[in-house]
Structure P
Amino acid sequence: MVTVLTVKFTRADYEQLPEGYPVELIHGQLVKEPSPTYGHQWIAGKLLVDLHGLVGPSRVVSSPIDVFVDEHNVLQPDILVLDEPLGPQVKHVGLPALVVEILSPSTVLRDRVVKREIYLDAGVREVWIVDPEAENVEIYTKRELRTYTLDEPVQSTVIPEFNLTPRVFLRE
């Protein structure tokens, strides 16, 4: 007979890890991903610059940054937008107003389904799923999903002045 032990890690366990250790805590499990591709980081950089210009660099942060959702979920979105700027020594950012996840082949299910549900259930107002393969942006709120193709300006409820088309940050 095989005995399987299932350990559910907590936020306290997560906080014992060395700073910069590349894992997330998802439903009590430590999940490690390889570093993102150049294309992934290129898209993140373009979006980061555009968002900096709209809301200021003190409200926009790129990964790795911990979002402590609850005792069994500590996530690291690719980009997050805060309602208010925080001081430079703050470690716990609280719940962001908006998170951006840029899909990679190995993270599609986790980002599009698992993490999105955790964010929205916790109170994040808007979750952007940037899909480089499909060349679109999905914007989720608690009530709806809106999908924007390459030439449709993205309409954010959290950042109403955001009016870029996905083409600007998905293609060179």
Structure Q
Amino acid sequence: MNEKKNWFVMYTAPRAEKKVAQRLKEQEIEVYLPMIEEIRQWSDRKKKVQRPLFNGYLFVNISKDHLWQALQVNGAVKFVNFSGEHATIQQKELDTIRRIIDTGVAVEVNNEPIEKGEKVKILGGALVGFEGECVQKSNQDYFIIRIPSINQNMLINVPRKFLEVIKE
């Protein structure tokens, strides 16, 4: 029986995202682990490191009847649930995350509730065409892209000149 696959949201043990993703791939399970590059400063050197965009989360494309199999991987903790239902993420949302990461823009992630702000559209740069909300944070303009299925927000620094307010 070929059951429909969905992108489910898996929660992993702390700092185990890469290992869990690799183990799932070894079982021929499709996984997406969004990674970003940042520069870490030690007392004697600086180094570029890759780290998961969402700490403790990765996305698994699997049918519902194979969820248990995926959880048997060492480091997998559980699938995220909202109101008793397994959290899924739409392909469109994953494509948005991929496109943002591929541009190489600086990204911050938070899951704090955000007050309603102005709706904006990006007019220039690598993310032209995206719509979202603009908030002020320490005298800089940040553009928010919401990923509602995992209750996360991506805050991206966008110069004000590239933002147009959308009249509703």
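For distance in nm of label points 7 Å out along Cα→Cβ at positions 43 and 59, find whichever of P, Q sits highest and give me its label.
Largest calculated value belongs to Q.
Out of P, Q, which structure matches 15 when relative contact order in percent (Cα under 8 Å, 6 or more apart) is calculated?
Attributed to the structure labelled P.
Could you tell me which structure in P, Q was used to calculate Rg/Rh (Cα atoms, Kirkwood Rh), for residues 27-90 alone as 1.00?
That value comes from structure P.
Compare Kirkwood radius over Cα pairs in Å across structures P, Q and report the one with the greatest value.
Q
Since every read-out is calculated from the coordinates, none of them should be taken as a lab result. In this text, all values refer to a predicted model and were calculated from it rather than measured experimentally. Cβ atoms are built from the backbone, for glycine too; each structure is taken alone.
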